[in-house]
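Some structures are shown below for you to check.
Computed from the coordinates by the stated procedures, all read-outs in this text should not be read as laboratory data. The model shown is predicted, which means the values in this text are computed figures rather than measured ones. Cβ atoms are built from the backbone, for glycine too; each structure is taken alone.
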Structure P
Amino acid sequence: MPPKPAIFLPGFPSSELLDPAGHVVYPPPSPLSLLNPTNKAAYLARLSDVPGDLVAGSPVPSLFGLVPEAQSLYDILATFGYDITPASTNFKPIGWDWRLGVGAAATINRIRATLDALSPNKDGNVIAILHSTGGLVFRAFLEQEPAYAKCFEQVLTFGIPWAGTLEALHAVVVGVGIGIGPIKLISEAEGASIFGHAQAAYDLFPTDPSLNLFISTGVPTTPKADQSWTTEQYQRDLLATAHGPFPQQFDDLPLTNVCGWGGATWPVVTLVGGKITWLAPHKEAGDGTVPFVSSSWLQGAKVRPVYVPIGTFAEDMLPRIHGQLWGSVAIQQIFREVLGGAAPQPFITAAADSDQSIDFNSNVNVRMTALAPDGSALPNCVATVDIGGKKTKVPFDPTAMLHGDRRAEVSIKRAGIKHNIANDLFRFEITFTWDGGVPVVVPVIIHSV
């Protein structure tokens, strides 16, 4: 059976920008040219001139051919029979100009044209694969073109900032640099200038005060409601035209919502007298860019939450770390169910903290997830950690943390642990049991003496 038609919408700022001749301008195709101050000044001015003469191209496949971006997803899709070439008739990646808003007319037109080609009869056969800000672009599209919801069978999302992210505020206020190894091509301040002129960045600001991401003089609010953090008129103009909050309830389509935690993420900022203070990033806050409270915020009768720890997974007797949320061995199950039509099964996985797993002197936190096929809690689930015959039971306690009945954590003591596979690897198992279920065993591998 041929794979179901699919579209892919990437995040911010993960789409190419092209000049009138169709040449890629962003990411810089010749990054070393930016070492020339004159070239860099012209480049920054061109990106900050919105929209100027640039238009959206394809999702960025990789940064400088070194850091995989969309290509890592394409490689996975190819294993499910998708043609990932530009001539494909069953898979269409859709880039969008991230300097414009998530609901910009040019973006809506690109999505509409793609769906007219993939599903001309709007017969519910398309799967939407969305990453990060791409989820907000998709919601803005359905908001403007509700009839096109009939094109889709279901939606698969990865790390969507449904209620915003502090990462966008940080990109605007502090900036994000771009470099190759030790070579700094674009400084943080220069990055702040680029992203500070991008409407989509303001569309990404936290929108729900109840999530306590943005605190002004002790009161939860949002960067749009309290604008004392900026005196720049162009930023206030972009705040005024930013997309409003999307509804928390989403009942339009079946949606599998993959949320991660275990990557150092900004948890909260405080604002006092116009000065922002950033609380230190920590790994329980989110996936590295999106707070868990935002990615897991979406609700709906057909929304299936899937919580994925970020860290080191055991794969083929080796520990592996993945740069993208869709890369881990655990997510292969979700792809089989959404793309391959397999019946949903309990989602159970575990990952060791990526930094601690390679530090021979550190204890190791292991993050675990146990979900029923619909994303709800497994009744009375307990994870039993077996370290050389010593067994520790870890219940999924609903009082322990947000969504604690579906997430749990255990600290593995390094004392006495010696490698038991290869020369520097230690493998142990975690057995998950719950009322009415068949036990599931998940291996974990860490580096050890």
Structure Q
Amino acid sequence: MNATPSLLPGHPHIAFQDNDLRVEGARLKDLAQAHGTPLFVYSKASMLDALAAYQRGFAGRKARICYAMKANSSLGVLQVFAQAGCGFDIVSGGELDRVLAAGGDPAKVIFSGVGKTRAEMRQALQAGIGCFNVESEAELEVLNDVALALNQVAPVSLRVNPNVDPKTHPYISTGLKGNKFGIAHERALDTYRRAAGLPGLKVVGIDCHIGSQITEETPYLDAMDRVLDLVEAVEAAGIALRHIDFGGGLGINYNGDQPPAADALWGRLFAKLDARGFGDREFMIEPGRSLVGNAGVCVTEVLYLKPGEQKNFCIIDAAMNDLPRPAMYQAFHAIVPVSRRDSGAGTSTYDVVGPVCESGDWIGRDRTLSVQPGDLLAVLSAGAYCMSMASNYNTRGRAAEVLVDGPHSHLIRERENAADQMRAERLVR
């Protein structure tokens, strides 16, 4: 029997076939048997499909897609995007090291973040990165000093805070006045004048990023209007802007969310740009979650079922150190069996929780499941902000990771053990 695959909404390369969940050509239960659990599994085809939507939206334009690697910085994932010709949006010197290790081109790197250190600035200048997205007036002065000390000129773009509500979780909103990111819209023109007068800097662009997991197009359109107003004012002051960077933040389908498709969104954004006379500019964008989020699953084993008077608990071997989004953002991840039971099997409602010693260690609330100890579950939409935010809390080793490419599966991260965690530590003698 080889039944037609039963696709999961928003996951075109993750499907049930013969009652077994597969990522592309790989059965998850086989990968779990080979590599243990918890286990992150990523679909290369899903990543490239998501990237292709942006590429279609940018067809015929001068554009660069810079993967926002904070979403998932595993070397095997970075390699996929480097080989596809992407640049990278980084927020630390460590992320730059990862880009270079994965074969990325430093000239296609944008360095964002509010707290760049002098050491990180030197590292980035010596590597020859493409642009610094400067986020404060004080940072301008420090970067100018660092560049002059190296006898270099740093290419800069100012990240402008447009005070636009992205209508997302407050922890991942970045473009409002109360957020720490960017330079206030009202201060931007004076800051551009200051940047243009510093000998160690060269102004090359303008940047805007309003948040993450955005599911509506209106915030993008509003932010674009405010940024283009500012472009006109800056260039009227005699400061040329070579590129316009509109950041990332496009959401994915976690729980019936319906964000616009990347190609459709950019079609509407370019219509506005053309109408305002900016359609021939060089553009940059920094997508992260929308490229990798729905490409990944976390496979986990059911350890115990614990009935209670108020709640039934399904205790699994994945925890908040593996999947931090529910604890941090009260986020939803769909949870499905890796092998489907007969339709007549009984179900119960469970809170799906991990073994970490915190009441906040939950992965899903009130989920209807037919499970027994030893069963495998798949936590969906786990490609973004899971492994990249994973920790060793409770001295738990970080999970292994597998990249699936058609019929081939590649182990891209070995499971971490206690010796790995303690390698840099020392007892007092």
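One of P, Q was used to compute relative contact order in percent (Cα under 8 Å, 6 or more apart), and the result was 11. Which label is that?
Numbers: P: 11; Q: 19.
Among P, Q, the structure yielding 11 for relative contact order in percent (Cα under 8 Å, 6 or more apart) is P.
From which structure (P, Q) was helix-only ellipticity at 222 nm (-39500 (n - 2.57) for each DSSP H run of 4 or more, over all residues; to 500) calculated, if the value obtained is -8000? Provide the component values of the computation, followed by the final result.
Values: P: -5500; Q: -8000.
It must be structure Q, since only it matches.
With mean count of other Cβ atoms within 10 Å over residues 76-83 computed per structure, which member of P, Q shows the largest figure?
Q
Using distance in nm of label points 7 Å out along Cα→Cβ at positions 156 and 420 as the calculated read-out, with 4.0 as its value, let me know the right label among P, Q.
Only structure Q yields this read-out.
Which one of P, Q has distance in nm of label points 7 Å out along Cα→Cβ at positions 44 and 124, as calculated from the coordinates, equal to 3.1? Walk me through the intermediate numbers first.
Numbers: P: 5.3; Q: 3.1.
For distance in nm of label points 7 Å out along Cα→Cβ at positions 44 and 124, the value 3.1 is produced by structure Q.
If you rank structures P, Q by FRET efficiency 1/(1 + (r/R0)^6) of positions 140 and 252 (r between Cβ atoms, R0 = 25 Å, to 0.05), which sits at the top with the largest value?
P
Quick check on the output: 0.97 is Rg/Rh (Cα atoms, Kirkwood Rh), derived from one of P, Q. Which one produced it?
On the way: P: 0.97; Q: 1.00.
Answer by label: P.
Taking 0.90 as the value of FRET efficiency 1/(1 + (r/R0)^6) of positions 52 and 148 (r between Cβ atoms, R0 = 41 Å, to 0.05) derived from one of the structures shown (P, Q), identify that structure.
The correct label is P.
Name the one structure among P, Q that distance in nm of label points 7 Å out along Cα→Cβ at positions 260 and 332 of 2.3 was derived from.
This value belongs to structure Q.
Thinking only about distance in nm of label points 7 Å out along Cα→Cβ at positions 68 and 388, which of P, Q has the largest value?
P
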